[in-house]
Structure 1
């Protein structure tokens, strides 16, 4: 089982709030709710610019995968 600090989650609306509070790295979408951006570790671009895909590619690259 993964520890919370080993988990990354993405979100943009209030239904994502709890999971973002529980994980080690919380990433909010640029077009997301301000409350979500405030609690997140990082804010990336909007979903219309494929920001999640770019962020996942960057994370995987950093891990050498």
Structure 2
């Protein structure tokens, strides 16, 4: 269980990083005039960060027990 949660935390961290870079590149290129795509990507970044934190807390709880 610990290994599974560790892998999930790592994958969610990489997903967060990927979405963050995609959003930043989109802002730099300013390919979208209204910034709608950038806002959507940053919203996903926040969601993925929350998931990562919850998984990390669950991992700490499992390791402590």
Winner on Rg/Rh (Cα atoms, Kirkwood Rh) once structures 1, 2 are ranked, highest first: 2
Which of 1, 2 yields 49 [relative contact order in percent (Cα under 8 Å, 6 or more apart), calculated]: 2
Parent structure of the calculated result -10000, given that helix-only ellipticity at 222 nm (-39500 (n - 2.57) for each DSSP H run of 4 or more, over all residues; to 500) is the read-out and 1, 2 the choices: 1
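No value in this document is a laboratory result; all are computed from the given coordinates. Because the structure is a prediction, the values reported are computed rather than measured.
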